[in-house]
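Take a look at these structures.
Derivation of every value follows stated rules applied to the coordinates shown; laboratory data play no part. In this text the structure is predicted, and so the values were computed from the model without any measurement. Cβ atoms are built from the backbone, for glycine too; each structure is taken alone.
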Structure 1
């Protein structure tokens with residue numbers, strides 16, 4: 001599953017966007033603009049933007065935040081695979097890929113999540 005990240009952080013620009021960078025996906029059900037909003041956070045930068053959720057912003061072949069919303073827990077992870085200007089396309093980690101990240105002591109998942117045991121992909 002691929003997703004479009006809209007990097008809206010005006011303070012960092014595209015600086016946080018690096019290939020193979022780990023992004024934490026955080027549901028924001030109380031978001032006043034979009035009840036299916038999913039924020040994107042990165043180590044050292046905090047919130048860098050949101051998943052695209054409209055036909056104008058979702059890159060063809062990727063999932064919108066609304067389509068992904070029920071497939072992940074309240075927090076989950078993706079890995080950046082492509083970068084364009086201030087946006088990125090990331091791959092939502094599969095269960096096996098997530099386990100590999102957890103087993104890597106240098107992975108950013110250890111810095112972005114307090115309780116890794118609670119996270120799983122709803123397949």
Structure 2
């Protein structure tokens with residue numbers, strides 16, 4: 001039998017604030033909230049969710065793993081502006097300016113990308 005991806009875990013200083021940010025970005029909801037863990041997802045039976053866990057140390061370098069988000073029908077730029085209004089910020093991780101994605105960071109500095117619209121994992 002093969003394992004399957006259950007949660008993506010994001011370390012956080014302010015679990016409730018970061019969980020709220022990501023629920024608004026993804027239009028998900030909080031599924032479970034405990035003192036040391038908050039889980040979000042589209043619903044409790046979804047194949048994958050995001051789990052926020054507390055840490056005391058500050059983020060110091062670029063993430064080695066990040067999320068790639070596909071924009072909705074309004075396109076990448078509209079989605080980037082919406083996410084910036086929710087509290088994200090633009091970050092430079094060495095882009096040339098010709099990429100088909102935009103790099104942002106959540107309120108705690110975790111980088112993620114908003115891609116050009118895609119319909120497959122490889123296109």
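Structural remarks
- helix-only ellipticity at 222 nm (-39500 (n - 2.57) for each DSSP H run of 4 or more, over all residues; to 500) from the coordinates reads -5500; which among 1, 2: 2
- For distance in nm of label points 7 Å out along Cα→Cβ at positions 86 and 110 computed as 1.2, the structure of 1, 2 it came from: 2
- Percent of Cα pairs over 11 Å apart, for residues 6-53 alone - structure with the largest value, from 1, 2: 1
- For the set 1, 2, ranking by mean count of other Cβ atoms within 10 Å over residues 22-29 places 1 highest.
- Value 1.8, calculated as distance in nm of label points 7 Å out along Cα→Cβ at positions 78 and 94, assigned to which of 1, 2: 1
- For Cα Rg over 2.2 N^0.38 Å computed as 0.97, the structure of 1, 2 it came from: 1
- Calculated for structures 1, 2, relative contact order in percent (Cα under 8 Å, 6 or more apart) is largest in 1.
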